[in-house]
Structure I
Amino acid sequence: MFAEDNHAFLAEQYDVRRSPERELAAQAGNQLLSDVGMKVPMLPCHFRIAAAEHAELERATRLLADAQDKVLAHLCATLTAGELVAMFEVRPGMAAHVDWASLPSSGMRMLRADIIPTGTGYRFCELNHFSGVGGGEAYHAAHLHAEVLGRPVTGISPFRQLALQYVTECRRAGLTRIVVLDTPGHRALGYGQHLMLQQYIRLLDPGIELAYHDELTYPAEWLEAGEAGRTLVHRLVTFDDTTDHGAFIARLRACGATVSCMFEAELKMHRRWFALLCDPAHHHLLTADERAAIEQYVPHTAVVGPADIDAMIADKDRLVFKRSYLYGGKGVLAGDEHTVAELRALLTRGDATWYAQHRVHASTVTLPTPDGPPAPYHLVLGMYLYGDRTSGVVVRGASDSPVVNGSRSAGMSWAFVV
């Protein structure tokens, strides 16, 4: 499995004879992340993943995404918009901007599947459908780390895959401008401007006009029909990151701009999805391979209803509790880290739906900590799927919490396919 396969590989990187290069390599990786505006540090190493395991995870990602599309199409065909709003807890501000007619359409496929490596296999914990999902910079930092360490690796950047998808779409639709759209508040959080994506777009098609803006700096003339109609907008911000409840992004689409993904995609990131995939009532919609992928890779997940609370709290040490529309590791509670009273108070508050998921314990690897002795790091992998293209996996690790997220305390690196 992943941790075991990397044990000897990491030991080679930490060979005492490599001490000078090791320090330089770690410094170089962190400097690259800083240069592109990322505040998340690099883990002091890089990883590898066997080609067969990467192919297994790639296939599973496609199958789960396909299964989700089929269930979503069924829900849209059988439920009203109001019922979908209730099911996915869509707040009024966002519901007003959702194009319910286009909700079943996949559009451009852009997602990162978050995957927990364990001692007995892999389990998926989230499907993040979003053009601005983070972490791709880890590929470049880890690639540089390996090169400075004198252990060059080969691979393909996820930003190359996304840039190729965008350039292809621009040529197909006659678009001549790409705008990377941010907000001032989101920019301050330290997720960067996707500078690597911009660089690949510029190299792949120098004729495409490329710009980075937020709603305050976006040129007014680009909102006119002719100008908007030749623009593709790469969205870096979720609905919650906007300062105007999504109004500017909705205005861009109304003016005729092509937005990489609208708020329909955020409904596909809702944490109800694994409960929907685990529900046997939907399995007749799926192929045998899709059902097998759910059985093998998706930890059993269920909605926490009023009648379920006592039983789920009694079993809390084997469960993780999640709620939606919270990112960065927020809204995720490991049951064994909370008392019965704490969980009961949260699960019965009534302001949000919670989902209980079978607890999966991530594999750990021992790595140096920034200010102390080596410690075990919990790992979460992320596989990017842009169209039909994957590119290795981002690796995030944290030593202080099993809830691993770069916006909290985790560092990140990359696993190159070997």
Structure II
Amino acid sequence: MRNQHMLRQRNTRLGVTAAIAGILLVATGCANGSGTPGAVAEASGAAASASASADGNGRVAVSHEGGISVLDGKTLEPVKTFDSEEFTRLSAAGDGRHVFVTTTAGFQLLDMAEPKLTELVVDATAPGHVVRHAGNTVLFDDGTGTTTIMKSSDLATINGALPKTQTHTAESPHHGVSIVLEDGTLLTTLGDETGRPGAVALDAHEDHWHSVAESRDCPGIHGEGTAADEAVVFGCEDGALMYHHGKFEKFTAPDKYGRMGNAFVSETSPIVVGDYKNDPDAEGYLLNSVALIDTEKHSFNVVKLPDTVNYTFRDVARGPGDQAYILSTNGSIHVLDPTNGKIVNEFPVIDAWEGPAEWQDAHPAIMVNGDTAYVTEPATSTIHSVDLTTGKITASNKMDVVPNEIAVTVGAH
């Protein structure tokens, strides 16, 4: 179980065809990381000393067609640009310094401090979710069902080689996600080519993983988020599934089809905000409701948002005051109080926009680091930073490329 997972160094520049790149598109409409796409790195261990930028002045990685740009977190001026594949996804590695880039070779490590797109790659045939929690960085390969676990602090101090890893391989490949809890429990999804019914909790027992709890009451399980008191919530096509204090609990949606695909969380709040869709035949990717799951009160409620608030999976983040910040198609960040589901503020940031034809298409995204939100505006090739305590735009940069996904590291330099 504790043997080194297959890791390798890249010795050639990536050059792949669009057909091969299609492997990466299995993960339709999902957020990376712990509930927020490309979420901010969690500082722990060796990384904590480097994370001196609670005001959001780390560095920002921005993916675009054929490349990745690293920007200064305060000025948004470009620091360095790297060639990559036509479409890549970005996920903070959890050490305050690195970002994992999903490519057709696997999870490639981007050093935001150098900055440098390293030749270090965790092999994966279809790299998917990256989750950071409890000092661990956990990668899931949809193509093989392999979970790779490494200490986030070990990533912060690497010197030419990836750190020691621990692995688990699911019975069948599927679009899944895994997380390691404070006590070492591995939570991972169940699934195969026919469907994804639920999740299992595993304990490391001598040289193998031992099942301690299991639930198959979560059809289409997707996404993951950890709320206060380490209550872990997954999305289902008919509600949500929680693992807490060693047991699974199902929350049933009020609609026959009530899909929650992503959980947007704060580890200091018991309330999970989920994206929510109740029409399986609805076209496009825009949503107009959110699910609010109170992990303390064991409740699941759906809140319909005002008609002006429409969003995709890239447009929700948690921030100051444990509020939810929703970037809407009207160009504003709408501040939602998850305790009552009410919009309590609105910050105009970008021009109005339309939903994407395909989820991979560049469309506005929001990422939060401390009190700062980073917002992309593909229509004008611009990225903005916003002070969420005042709603004021603090910096803007018009790029030479169209920004797509973003990730932030809090202590990159």
Structure III
Amino acid sequence: MIPRVRAVLLVLALVLTASGCGLAAPGGDEEPRVTILGSWTDDQEKQFRDVLDGLGIPYTYQGTAATREVLLAEVQAGNPPDIAILPGLGDLVEYAAEGRLRSLKGLYEPKEYGPPWQPRAKDIAHDLWVPLKTDLKSIVWYPKGRIPPSGPAPLASWCIGMGDDGASGWPGSDWIEDLILQSAGPDDYEKWATGDMEWTDDPVIDAWTRWAGLLAQDPAAGHRALLLDHRGGPGGHGLLFDNGCDLEHQGSFARSFYKDRKERAAFTDSARLLPGGPSMRGREVSADFAALFGESTQARDLLKRLASRKVQEEWGHKAGVFSPNSAVHAKDGEVEKQISSRLTDQRVPRCLDASDVMPAAVRDAFYEAVLLTIAHPGDPVRARLADVQKVQDAQPEHTRRLTGVCSRPQ
């Protein structure tokens, strides 16, 4: 089912591109525009457009949750965007290996980005992507005034939605990733994320078994999670305020889903609330990485401005987003300060979202295994993970693996 859906998305993206609905710059005598593809839609898109409008450079922005499918279609059609911004660093690694990305030398200051914001791949230049925005994971949101329990929470307490426009199942992958990080630690987490540990090894089996056990408490609730969008319903205030639940395991970007109720949401570190109640051994984080496909001076100038301290701070102050640039100061505000302090705390290991650094095929198999586990939580875990391992084993030998996915305490 899942591969078929992805195939339909890819065909649709190809059709849109071929019919002129993609990111092609306007023709005729109109001023050329920098074309940008990103994953931000709705309120996040509006906030990003506000930033772009202040740069004084003509642009065309396309926001879609199916960034990987749309980008692949446009690259194959010979009409890639000038700038692509996406969390899937594993995809950018493959484009880099094909020689499609342009150097960003001179567009940002590498010294302002410490681990894990600059992961590298063997035999690939180190200046082909730059993180523009980051988010904190390994946290749980709850309505202010409802104090979370002191230990693992039952399934009935959790807001869970797997639906997404482009990659259903990824919210469940965050659960697995967080469980592996907290129970096995950053070293094993990085081995698993980069393909140096098998999916059937004990740390992965253990985390997956804990999560399946949580879901087995109420299979009907799991089935509802398959139908729920992770952002909540249209016009609503996100899962936390619209679904009668108390806890949501979601990244710092969840506040954009809560809209005018975001000030009523508080968060805590996730570890003690997860199945088994592991101790916190690291923080999972994510980033949106920008890469340059075009060669125009305008595109380079626009990306340089986006990565600048001034624009990063303006974006953060207006929209409450967080920058991986160590020179950028976060917006004042209780929640913003708490998130920023965790994102910049070098005493605790920080690890990039594992699915984001995996090859696309492995990531897809990961998401599919998540959905199947929710649908059938009582099925054997090992057999399901053995299927994901087969996909990993089938990856070409030349597939580049990233290093520096986790930072180390300083």
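Since every read-out is calculated from the coordinates, none of them should be taken as a lab result. Keep in mind that what you see is a predicted model, and the values were worked out from it rather than measured.
Comparing mean projected area of the Cα convex hull in nm² across structures I, II, III, the highest figure comes from I. Taking P(r) over Cα pairs in 10 Å bins from 0, in percent, for residues 174-365 alone from the coordinates of each of I, II, III, which one would give 8, 26, 24, 23, 16, 4, 0? The structure behind it is I.
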